[in-house]
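See the structures that follow.
Bear in mind these aren't lab numbers, they're just calculated from the coordinates by the rules spelled out. Values in this document were obtained by computation on a predicted structure and should not be read as measured data. Cβ atoms are built from the backbone, for glycine too; each structure is taken alone.
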Structure I
Amino acid sequence: MIRRRIEPMVKGLVQDDWQEVALREIIARTFILNFQGAKAAIDAELSTCFMGSAWRILWALFGDHGLKPEDIEVGCDGLAGDYAHVRWSAYETNDPYSDVVVHEGAHLLHYLKPSHHGLHVRRGQERFVDTDFRHRELFAYSCEAYSRVVLHGERKSRIASADKMQQEAFSFPRGQIEEVAALVLEAARARNGWRVIREATVIHRVRMRGKAVTATSLGWAMQTCIPAFT
C-alpha cells in the first residue's frame, strides 16, 4: 500500500539509480498509526533513544480514539524524522487532495542521505532530493496534492482537478493553501509536473567556472591589494 502511494513521487523526483533504495527506505520507515502500527512505530523510535517522538505517537493514537488528555497538543497529522508516522484519522481523510503518506514520504526524501546507503554521490549532492529548508513544507504539501491530481489521468482532467484545489481542499493550512494550489496547478499544466515541483523547491547551487591565473593578473592583484595592508 505504501509503495503504491509513494512510487509515482519517487520515480518523478529521484534519479534512476537511486529509486529502489529510496522506495525501500521510505517503505521500511513509514508507519500508519493504527494499534499495530503505533506499537511498531514506538519500538522503532525507542531504538533511537528519542523519547519525544515515541510520546507523540502515543498521544496521536490516543487522540484518534478520544483518549488524549485535553492539555496535550498533538497538532499534526504526521511526523517525520528518522521515521515517518501517519495518524490513522489522517490516513482515512476524505480530502480529495490529501495523502499524508506521500507528505511524510516527501519529507524523508529530503532528510535521508544516499551516501548512507552505499550509493554513488556526485559533488554537490547530499539528499535524495536537496530541498531548500525554507520550502520543505511547500515541497511536501505539493507532492501530496499532486500525487492525487495525477490519478485523474489525462492532462485536461488533471488541470481541472488542480484548478479546484484551493476551493475544495480542506485539510491544508490556510496560510499555505494558495501557494501550494498555484504550484500544483502549474505542475498539472506541465509535461513533467514532478520536475516543476522539484525546480520550485530545491536548492539552486551556483556553479563557478574556474579561471586561469596568469602572471599579468596576479601582478595586478598584488599591486591592488598589498597597499591596503601597509
Structure II
Amino acid sequence: MHSELAAVPEDNLVRVPEHVDWETAAAAPLVFQTAWRMLQTRADLQAGENVLVLGASGGVGHAAVQIAAHAGAEVYATASTDEKLRYAEEIGADHVINYAATDFADEIRDYTGKRGVDVVVDHVGEATWDSSLRSLAKGGRLVTCGATTGGRPQTHIQRLFWNQLSVLGSTMATPGEVDDVLPLVWDGTFDVRVRDVVPMSETARAHELLENREGFGKVVVKPDSEY
C-alpha cells in the first residue's frame, strides 16, 4: 500500500533528528530493526563469531552485514553480481561470494576449513534453505525473517539433530530494539544505501527495480509534490 498521508498511534512514531534527510528516514527503520533483532536478540551474536548474510544487496541484507560487522563478527556475504559484492565489502563484509556463479555452501566450507559459520541470516527461503543449513557449523543458528522464493523447503532433519542446529524465526523488532539501533543510523555508524528515489506516480517502476533485483540497497518512493 502506498499513500501520501497515514494516521498511526503516537506511540508508534520515531523522532527523526533534524540533520537526517527523509529518504534515509524512510529507508532505514524496517530493515535495520529487522536485522538488529535477528542478529542481536534472536541469534545472540557474539564478537568473534562468523556470520553468513544472504542477499547482501537487499534492504535487510545490507543492514545485517553492517550490524554483524559492528558486533565484531567475521562477515561472509552473498550477492548475484561482482558490483553488488564490491558494495558489500564497502559496508563491512570480510568475504564475498557470487551465488550466481557457485554454490555458496561449498564456498563457506572452503573458507572455514569445513567448519561452517556460526550464524546464517536467510530471508530468501526455499531456494537457499538447504545450502543455508549446510553452511552452518555444529551448534550453528539459522535465523530467518522471510521466504521470498517459497515457504515449503525440504529439510534433512538428520542434519538438524546430528549437528545440534537451531532454526530461529524473527520479525521486525520491539520498541526498545528500535531505540537501540536507529541512533546508530542517525549518527552515521550504519550506512543506509538507497539505490533510487522515484515519484509516487512511478511506483510501478519502483516495484520493477525490486523485482529485477537492480542495484544495491533500498528504493524510496516520494509524493510527486516533494519530488
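Data overview
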{"read-out": "Comparison of I, II - label where FRET efficiency 1/(1 + (r/R0)^6) of positions 132 and 188 (r between Cβ atoms, R0 = 30 Å, to 0.05) is highest", "value": "I"}
{"read-out": "Distance in nm of label points 7 Å out along Cα→Cβ at positions 60 and 76 - highest-scoring structure of I, II", "value": "II"}
{"read-out": "With distance in nm of label points 7 Å out along Cα→Cβ at positions 100 and 196 derived as 2.8, matching label from I, II", "value": "I"}
{"read-out": "Which of I, II yields 18, 16, 11 [semi-axes √(5λ) of the Cα gyration tensor in Å, for residues 92-163 alone, calculated]", "value": "II"}
{"read-out": "Cα extents along the principal axes in Å from the coordinates reads 56, 35, 32; which among I, II", "value": "II"}
{"read-out": "Answer label among I, II for the case where helix-only ellipticity at 222 nm (-39500 (n - 2.57) for each DSSP H run of 4 or more, over all residues; to 500), calculated from the coordinates, equals -16000", "value": "I"}
{"read-out": "For 0.60 (FRET efficiency 1/(1 + (r/R0)^6) of positions 28 and 68 (r between Cβ atoms, R0 = 30 Å, to 0.05), calculated) the corresponding structure among I, II", "value": "I"}
